[in-house]
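Listed next: structures, encoded as structure tokens.
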Structure I
Amino acid sequence: MFDLIVVGAGLSGLQAAYSAQQAGLSVAVIEARDRVGGKTWTVPLASGRGVADLGAAWINDRLQPRIWAYVQKFDLQTVRQRLEGKAIMQSSESERVVYPFGITPEFTEDEKLNLERIRDHIQRVSLLKEPPNSQDDNVTLDQYVRELGAGPKTIQMVNLWSRVMHGLESSEQFAAWFIDYCRRNKGLLAVRADDQTGGNHMRIISGTQEISKGIANLIGAGRIFLSSPVAAIEDKMSKVEVTTRDGKVFTGSRCIISLPSTMYSDLNISPPLPPQARHLYEATKLGHYNKAIVCYDKPWWRDLGFNGFAMSFIGPAVVIRDTSVDEKECYALTCFVNGREGEKWSKLYDHERRRVVLQQLAILYNVGPESEVFRPIEFFVQIWKHEEYSKGALAPITALGHYTRFHGDYTDMTIICGDMEYQVHKAIVCPRSKYFDAMFSNGMQALQGETNLLDHCNVYALAEYCQTIELKVLAASKFRSEAEKHWMHPDFFEAIQAVYRTSTRNDRLLRDIVVDILHGHKELLDRYEYQEIISQLDVSFELLMKLHQREEWG
């Protein structure tokens, strides 16, 4: 039996498994695909001149310190996003604007001021520490900016952001979700920028999947089970059984589901997740997120004075970036064909997809049929909606009002482990863990601050050594009072070991208190660390005898 089973071998699942393994736990990672990496997926060019990232492609050494640490650990080489040259804005069939990259497109002065005002407003609210309010969760992003006074060009630009970031129209996602997504990623400008301040700053020459492969190697190939789609997960309290579609059963003490919440409905989870959790994830959706990567013999767009960056309000590609690696003689334009236009494009035949993208490039760069545009050496298409184990990208987006509706008894929770912080939903965690449920029902005082449990243990041991009965009784009384109040605190776990290390079987005062607390809070026995230590101490026998005395067999 494994200590932990992780379902999903994307970056999050691999990191969870590796962290658990580093803590001394045995792990198994179960992955439906025949590869690790999830939405990091790198494929080689047939020409041998490098690779193409069909999924996540950009990183930032300042904004993503954990990713950057892996880049350094695995000695991965990077290239910075090309910034030099002119950019293109296609705002309509008849309007094409060429402008210096890095500034607001050259619209009219009033249009530029309006766009910058709305952009700066979203940037400001996305840097606030507090989460969005329910009012913003009940209007679409499109409605939100209209109410702020957005003009036609600004409305179209916000829709472009929505398309390229999440694969949805701005009328299909809600303002609270969009703003909070930006907030969790250092603000709107950090999400959009291509320089050192933004998430599109650098790429890995050998592809981002190398990070996933590197973490998988740290875990060990023998702990990762590929081509094993999970059919069912059953929590039997004392263990968890994970069954794959081909009938293989994995047994563990705990299980982490590292999948987009939109995929939960494909799993037979028993007992079912709580109603509020099901209501939340059953209403989430993923966007139409697609890539067309066009590879050439040479970077012909640079000869025309462009850096490869283009935006379009009409599509099919909404944003285009130069993803070349010059040292590999790999010259490429990556086209994001997202949102409603991406949905239409995904339904075309392969040759039609290729045709409309090349035609758009020709229009954007104002070149004719003899141009290099129409002579790519390779053409990659990735449609995430067509992937059985993805069903879209990037992140699951909540339904109207859901993002703040569940900020009640069971939402918004941060688990801190050392210097690592994990943002989770109480709706998922608390109903499945009596420990966390009790913590949030009874308040945080039981886990905060310092306790005197170990001090009382030490005083008790000293009193025993000096044969001072009154002091022993006093120390035991204080120990009970502290234990009843702080049974969830990590010090209680340490105190159990101290009690059984410093007392004999016949010295019952502290031992009886420990057994009473464990008997009264049996959820502690579900925790791996308690199971481990109890199996090594007399407490297991004494707890069993207490159950026997109370006739609680059955």
Structure II
Amino acid sequence: AVADVKSVIEAYKKSGLPADLVEVAKQREVAQAEFERNSISGLASTWSQALAVEHRTPDEDLNGLKAVTLDDVNRVLRTYYDQTTATVAISTPKEAAGSAFGGRQGEDNTVIPTEHTGLPAFAKRVLAELNVPESQIHPTLQTLPNGIKLIVVPSTITHTAVVRGEILGSAGIQDPPGKEGIDGIVDGLFQYGTTSYDRIAYQTELDKIAANVSAGKSFGLDVLSSSFDRGIALLADDELHPAFPQQAFDIVKRQTVGQLTGTVKSPDYKAQRALADALYPAGDPSRRTATPESAGAVTLDDVKAYYASTYRPDLTTIVVVGDVTPEHARTAIESSFGAWKADGPTPNVFPPAVPANKPTQAVIPATGRIQAEVTLGETIPLSYNDPDYPVLRLANTALSGGFYASLLFHDLRELHGYVYTVGSNVTGGRNRGTFTVDYGADPQNVSRAARLVVDDLTALQKKPLPADRLTRAKALVLGELPIRKESYEGLASQLIAYASTGRALDQDTREARAALAATPERVRAVMAKWIRPNGFVRIVVGPAGK
């Protein structure tokens, strides 16, 4: 293989690289330089690289890329690709009973703090003046005649457009009985061409406009704004007219079955199944799961029927962020997606409400692990539309947000040394939610840590959260507002999540205001209403807890 690679390079050094491939690579490099400016982190990285390493500006780099010629590329190839000085590394797997590490390294996680360090003056000022920043994002929402929700956020930071789409669905509700895993097989087939272009021809069309497309239940397009219309047309062709060739189906199905064969044996998978089975009643969608047998039962006809019934415009949300006007975006989307029609009434794909789970526990053995990974989980009958939802999330931030500043980390790690890491999470759906606490601990500390979690939660239900801890939690919640919108990608993902589930496009701002207004007593009351400290399912992966 190494010799083959070297021979290919030597042949290109003699004949020169193909002009069409060089042009495609050049256009994609130019496009990528534009896309890197679509986020704060990407822009910072671009400037750091240009200034600190190259002593240029990003614009100078971009202009340099545009000026590159075929002769330049061939000259560099012939000058600097010297096989006689190449270093070749080959990694060869072998059976080995031992480990590269000499042994377990101890960690002292029981250093108890002896004094409290106050905040510096500037931080105190910030915490004393918390407010919800005014959003600088002003999306437009339109519903097309076929039911597609279209959201557009114009931005002229770069000459690019980022398009993200989501078809709302639930595998647990929509997968046919005995065919669990069909959703993944369908998703995997979109890369194998359309009824208009085979796989290579389709990629050639994308190369002509330096665009990237992904298709499936979640789909997207990254394209220069000058090629927006053509990019949308290609995206729609893949999303609405997949070829679903038999040979590709056989490949994807075989890969899916092979992957599942390994997955179902893993401790983490078994832990996820044990948690779902303990939290939800028999017959609940969350208890359905793909297996090698169910995926192996899927036929190509099943795939086509599943696609026809679940890929619906009235379940679809499309977000466009970038150098495109709302009018232009609608015209392009309607032109390419307008003929897409749904058959029958819009299905309900939201899992139903469930009764409170019963407390139970399970241990999943994991050979070789010396630390236990623990999940404490319970169902909560809380919708993301409930006014208590943002307040409960604020309480959760106080519990585990901010590392050592959080209540659980302070008590379980800093004071008692029971855990190495700990986190908690509140999830809300249309009809139900969950509350979980996850931590890693030595086996002898599993139960001790669980008891301390219960004690902390019980205390929060009986006494209001201290004002300083609540203020820090509010600051963390408010600080997340701009961070989630720092990129075109992040903004699009957030808007899809809200619009596809019927929530307001400024839901994050509304929830932040509710969190900021929450009093210690309100937080206590919400914790007492929704959280059951003694209602946890405990799942331990690794050595059994003590």
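All of the numbers you see were taken from the coordinates with simple rules; none came from a lab. Not measured: the values here are computed from a predicted model.
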Which of I, II yields 1.17 for Cα Rg over 2.2 N^0.38 Å, as computed? I
If relative contact order in percent (Cα under 8 Å, 6 or more apart) is calculated from each of I, II, which structure is the one that comes out at 15? I
Hey, Cα extents along the principal axes in Å, for residues 50-377 alone derived from one of I, II reads 66, 49, 40; which structure? I
Suppose you compute helix-only ellipticity at 222 nm (-39500 (n - 2.57) for each DSSP H run of 4 or more, over all residues; to 500) for every structure in I, II: which one lands on -13500? II
Given a value of 58, 39, 34 for Cα extents along the principal axes in Å, for residues 258-385 alone, calculated from one of I, II, which structure does it belong to? II
